[in-house]
1. When helix-only ellipticity at 222 nm (-39500 (n - 2.57) for each DSSP H run of 4 or more, over all residues; to 500) is calculated, the result is -29500; to which of the structures P, Q does this value belong?
2. From P, Q, which structure was mean projected area of the Cα convex hull in nm², for residues 5-60 alone = 4.3 calculated on?
3. In terms of relative contact order in percent (Cα under 8 Å, 6 or more apart), which of structures P, Q is highest?
4. Suppose you compute Rg and Dmax of the Cα atoms in Å for every structure in P, Q: which one lands on 12.3, 36?
Structure P
Amino acid sequence: MAESRGSIPGIHQEHHVKLYALSTCIWCRKTRQFLEDEQVAFEYIYVDLLTDEDRETVKEEVRQWNPRSSFPTIVVDGKECIVGYKTTQIKDVLGL
């Protein structure tokens, strides 16, 4: 079973990248794979694998960035949010 939280090392560490995802979501998996393939350092949280209390706290974090609470949600530097599997937008925001 996947870990509910973690971090992935990468050579691109210029930005703080946080990926909110669901472990069962194909678009979340594709987004994570894209970040790994591009060698971006990032943190991830699989919301569906959290305990009930943690899940509610994290869902509230996601809602602050993405009121629809859809996944994947990526927050960059605590300033910018990308919702969905949008590789061009991710590249632009991260300067890849």
Structure Q
Amino acid sequence: MSIFEIIMLLCFGAAWPVSIAKSFRTRSNGGKSLAFLLIIIVGYAAGITHKLLYKPDFVVWLYAINAAMVAIDAGLWIRNRRLEPVAEKVD
């Protein structure tokens, strides 16, 4: 376990709720990419795998929580993608 790894995960973890709230509130994907979100999920999955296989400690939960938040944001991206054409027709 490294304090720097913990700080990194806490900082990233603080950013995802803001992104989720914006996605939910605006119903827009403005500047977001599903591919980017999926790459982030793969990165967190790699971190989880490393922790479980080589260095098991509580930090694995930070990876899991962050991965879950990114998955929620990806789900909102999909929802917003479906809603955007409807919003464009209304305007």
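1. On the way: P: -11000; Q: -29500.
The correct label is Q.
2. Source structure: Q.
3. On the way: P: 33; Q: 44.
Going through P, Q one by one, relative contact order in percent (Cα under 8 Å, 6 or more apart) is largest in Q.
4. Values: P: 12.3, 36; Q: 15.4, 54.
It must be structure P, since only it matches.
Since every read-out is calculated from the coordinates, none of them should be taken as a lab result. This structure is a prediction, so every number in the text was calculated from the model and none was measured.
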